[in-house]
Structure 1
Amino acid sequence: MQRQHRLKRRSAFAYVYRKGERSSAHDLMLLCARSKEGLKIGLSVSKKVGNAVARNRVKRLLREAISQIEGKIDSRFMYVVIARPSIVGLPLRKVSDEIEHVFSKAGKLQC
């Protein structure tokens with residue numbers, strides 16, 4: 001995931017949580033809301049997921065999985081990807097499949 005596409009501000013996260021449409025998969029939840037700034041993607045991995053090592057690994061896997069489909073994601077929206085505790089221990093291929101599934105389920109992938 002490119003740095004300019006990262007959602008960073010707390011107010012932006014709060015906006016997506018408040019106004020965003022929800023779509024979920026087994027290990028992830030996706031929130032998406034209209035964006036004036038273009039494509040922005042934020043990651044949310046809570047302490048319920050595991051210790052710091054596990055949370056950082058999950059974030060690295062999510063960033064890599066998103067970077068693989070970044071060109072196909074609808075750039076008119078801001079997204080927040082929320083990881084569920086069941087994602088810990090999954091390999092990159094499964095995480096990539098989950099990311100692609102949740103984006104396509106929300107209708108935000110362009111072919």
Structure 2
Amino acid sequence: MKVLVVHRQEAVLENIKTQLGHWYIRSVHTGLDGLFATRLENFDLILCGLDLPVVTGIEMVRSIRNFSLNKKTPIILLADGNETPEHARLISLLNANLLTMKEVEEMDESKINYN
């Protein structure tokens with residue numbers, strides 16, 4: 001599985017790489033770099049933060065859905081848990097999902113079903 005992870009914090013990127021260590025992980029720190037990556041490569045999954053430098057997570061998802069090789073790729077936005085109902089509605093309209101950072105930290109690879 002090929003995964004793009006876009007997050008401003010190196011610790012979060014490393015945590016995700018550890019959790020998904022057996023998959024190919026490409027990580028970048030800005031939404032703009034994430035957009036460039038999605039225009040050059042196909043991914044099986046995209047994980048990105050909401051609060052990204054240069055281009056926000058929502059702007060990145062909107063652009064991916066409109067102008068990239070990954071228009072139908074599943075996208076999970078990593079959130080801090082304080083999102084407004086409007087954020088949730090917009091993310092749903094963009095055919096993406098929210099996952100809180102607490103949920104990411106609680107992930108246990110042994111409980112993930114790969115079938």
Structure 3
Amino acid sequence: MKENKYFTNLPESGEASGTYKALWAYRHSLSMKLDELELTDFLWKNEVKDFVQALRKAEIKSFIITNHSTGLMEMMHLLSENGCVLTGLANVPRPETPFSDEEVVNGVRFTLS
């Protein structure tokens with residue numbers, strides 16, 4: 001993932017929680033040297049709209065959800081209602097870190113329409 005001016009310039013406070021979830025996903029993806037944004041967190045109902053708006057402002061075209069919570073189905077429907085399109089299954093390779101082994105994580109890819 002390349003550095004993104006929108007997220008780099010985002011203030012440390014004052015934004016909606018969905019915006020910060022997008023920022024955290026961006027920082028995680030950047031630190032893991034991923035090609036695509038990976039969302040590992042769960043989005044609450046009140047966060048989905050802000051999350052999608054932040055991705056649009058950052059001009060991010062797709063992302064992969066690797067969260068496996070029981071509320072994932074509802075989150076996927078809320079993302080669809082906010083202009084995201086489920087495009088299929090995806091795998092995210094995570095490199096080895098001092099805290100974890102190298103692994104491949106299953107996920108679901110969305111694009112922004």
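Tell me which of 1, 2, 3 gives -0.42, -0.94 when you compute log10 I(q)/I(0) by the Debye sum over Cα atoms at q = 0.16, 0.25 Å⁻¹, for residues 63-102 alone. Of the options listed, only 1 reproduces it.
Among the shown structures 1, 2, 3, from which was the value 4, 17, 26, 22, 16, 10, 5, 0 of P(r) over Cα pairs in 5 Å bins from 0, in percent, for residues 31-94 alone calculated? Mind showing how you got there, number by number?
Values: 1: 4, 17, 26, 22, 16, 10, 5, 0; 2: 4, 19, 32, 26, 13, 5, 1; 3: 4, 16, 29, 29, 17, 6.
Label of the originating structure: 1.
No value in this document is a laboratory result; all are computed from the given coordinates. Since this is a predicted model, take the numbers as computed values, not measurements.
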